[in-house]
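Just below sit the structures, each encoded as structure tokens.
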Structure I
């Protein structure tokens, strides 16, 4: 049981770091596409910020969230698999992972100069992690399903 609380703590820390990145990267994309900086220092600054956020924070946080989360799931007696909430949480986690990969793809398009996504679309997509977060938190804590 002592190990369980440490794994759970590391999972929560990882998720917080991952969510921070998922909230911030699309916002950087908005500023990037609306900056009208096709080249130069501003463009290079956005590319550096986006790359570092994704590679140094978001990717490790996503991986550690999955590792610690799976470790918790494998702990006997923690998850009631006869309930519906673990499956709604899993669906939202898969959605969060998809969103992460979508952001990584968008970064590559911005880097290559082939992105056609508007600032408005990035603003709308920036709401996706919030909706998924609500599903996850309500599934785990309130367990309405």
Structure II
């Protein structure tokens, strides 16, 4: 199995990066859609239905598959010798904390989408703007962990 992972290491790494980029794009965009949805759209309107469709498609067609792919290729990299993941170092653990936070945020957004669907959103545009900074902070932790190996 290790030989197979070693053979496909460049492909696994490339697919991991592509899936991370797609996932991050969604994590940045969905809270911004929520800001506009809350501030400019009346519940039950035609525009409300349009926003709900955009939010659903972004989450289900892009973000969910990208998150799963990120996890699958990331776990494959953990078991690939060339990736150089050594659990006695600090950086894999800080990266793991960042990824866990990113996954929590993804699911938090999914629950917020369901609130919009049910007409039960209680958060303001300002709250969504603040939450929109969460993936940026987690991305900084993850990238610095991997690149600087701290």
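Values quoted throughout were computed directly from the atomic coordinates according to the rules given, and no laboratory measurement underlies them. Only a predicted model underlies this, so the values are computations on that prediction, with no experimental measurement involved. Cβ atoms are built from the backbone, for glycine too; each structure is taken alone.
Figures for the structure shown
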quantity	calculated
Entry that produces 17.9 once mean count of other Cβ atoms within 10 Å over residues 67-74 is calculated, selected from I, II	II
Among I, II, which structure scores highest (criterion: distance in nm of label points 7 Å out along Cα→Cβ at positions 35 and 131)	I
